[in-house]
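Trainee: Before anything else, here is the set of structures, which you'll find just below.
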Structure P
Amino acid sequence: MSRSLRELLDDGAGELGMTLSPTDVDKLLLLMIELRKWNRKINLTGITTERGIIIKHLLDSLTVVSLLPQGARLLDLGSGGGFPCIPLALVRPDLKVTSVDATLKKIHFQRHAARLLGLSNFEALQLRGDTLAQSHGGSFDLVLSRGFSSLPEFTALAKPLLAPGGIIIAMKGSSGGDEAAESAPFLEECGLRVREVVRLRLPASGDERSFVVIEAI
């Protein structure tokens, strides 16, 4: 693995206020390699370059780390190829991370990656989000998604899954604040409210990101 890619990941994490151990860097880069390998056979992501995966998958996943409570039971709803759930489980072993996606091939990849990386705090489930509450209602301290769906659709699925005092985090692009304002009446009808909108820029690319943090009223 080239020194420049390691520096890109390490420096990007530093911009986010994180210090990655050499082992964390090695494992995150191994995840990148496996994603590219599997992506040649099955469609996991449209981002295929090493640099693109490091910035738009690995570092993008890590942007939310500072918002995650210690020891939280975390659900990534509609996790796709495993982002942000796998990087979060890797760098935050205190979390208990559950990943849910309806597409079996994506869950197969996630389970393979978790075994390869030795993640004992991670499980991947092939389920539809609208059926999850039947088996996992009230089970999570934090439910998050990254570009999974509209804010009203995501929160409607997420609310029944929250434990008392739990929060919802929607990882969005630059328009997250606008979507939060537009969705406020719907959220209020559901017994939810926006606690805060956190804005930042993605390391290396400078792309705008926003996190909509939602809580029960």
Structure Q
Amino acid sequence: MIKIDQLIKKINNTELGKTGTHETYVHIPTELDISSIFPNINEEIEFKDRRSNSFYKVRLTKGREQRICGLGPFYRDKQLCGGDEILFEKRMYADHIEYIIDYKHLDQSIILKKSNNGFEVLNQELLNLINNSTTESQSGLQIKIEFSQSIKKRADSQVETQYYNLILGNKTINDQYSNKDILEIKIKDSKAFITKAFIWKKISFAQ
């Protein structure tokens, strides 16, 4: 029997180092216990890429916030974008432990994150998936993602963040969602399927 612990995260452009900070990491909320995979702060762990069998050394750090650091080479090798998913996996066999890293490109989905300023599009390069003249939602109404404003998230931010309105028919529906909600808009055959998505997912099972 193998005991498996998994940690899955939808990454954003700040974590990818694309918003001017050039830091590459995964942010860990303080309330999220990931000690089953990362038991010790600053301990370097070698994760094997499930697809290439290459190894990447990462570690959990703790300062003003908790972060999984050392991910720059993995992000670059896999050409990850905002909204893509990263997986950390610990596999416990009877006689040894194996660490696995993997990813998932969401190349047919637009990922939105809600804030007071509107929706941040985590993978802006995929906005062209929505054709404003033909794309419809599950309800049959035309769906649009329209630019609203560019502002800095914080006073010390190096670049401005672009925010958008989510429009269904002729109505803006931003207020139907709470701050920090993550939406996945999957496009298939000129149809847009809107669902709430996860930021984090932690899974444990045996096989």
Structure R
Amino acid sequence: MSSISALEALERLIEGNRRFVSDERSLVSFTSQERRMELAAGQQPFAIILGCSDSRVPAEIVFDQGLGDLFVIRVAGNIVASSQVGSVEFAAERYGTRLVVVLGHSQCGAILATLEELQQEKANQSRNLRSIVDRIRPSVEGLLATELRHDSAALVQQAVRANIRVSSSHLRHGSVILEQLVQSNGLLVVGAEYSLETGVVDFFDGLPEKV
């Protein structure tokens, strides 16, 4: 079971991202035969990352972490469906991991696809792809009724963050198990955005006041 608190885990991620941005990769991010053998007996990930499948946002790299450090769940648009909730529940209960990060990123293709679909519905869209769009739709649909509809760059930026907030909230309130862990066992669920342009991860949703 992980003995690292949510705040300690958050600090570790922030520091790891600082190293990544500064090109100061640490030795901890590398693997060795000794580390692989150690992990063969079990794992104690200190953070759970629910991120986007985008090839430009590998969590272990952007946070400068190594084998066994992060329990990573990746899906286009960092959406939260039953399988994602179950995966987070599994890691939080089995490994005692106390930090969950919903990690979105700038210029997310799934967000762009959803906005395009809302503005001009496509015929014969894959049922499976539509299931992702339908998950994102409620979090961004209202933005098209604002002045943001006249500024595509600002619209995408706000839509990315809105989707992250909704996914974070779903994890906090859409699972009895996770809700109980938040209330009585120190589980923290936060939302963050990775900038493709700068490499910086901005933690902006769900942070305790003292952070």
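Each value in this text was obtained by applying a stated rule to the coordinates, not by laboratory testing. If you're wondering where the values come from, they're calculated on a predicted model, not measured in any experiment. Cβ atoms are built from the backbone, for glycine too; each structure is taken alone.
Trainee: I have 11 for percent of Cα pairs over 33 Å apart, calculated from one of the structures P, Q, R. Which structure is it? Intermediate values should be presented prior to the final figure.
Mentor: Numbers: P: 11; Q: 22; R: 16.
The correct label is P.
Trainee: Now, a different point. Taking mean count of other Cβ atoms within 10 Å over residues 48-55 from the coordinates of each of P, Q, R, which one would give 21.0?
Mentor: So the calculation was done on R.
Trainee: Let me ask something else about it. -14500 is what came out when helix-only ellipticity at 222 nm (-39500 (n - 2.57) for each DSSP H run of 4 or more, over all residues; to 500) was calculated for one structure; which of P, Q, R is it? List each step's numbers first, then the result.
Mentor: Details: P: -11500; Q: -1000; R: -14500.
Only structure R yields this read-out.
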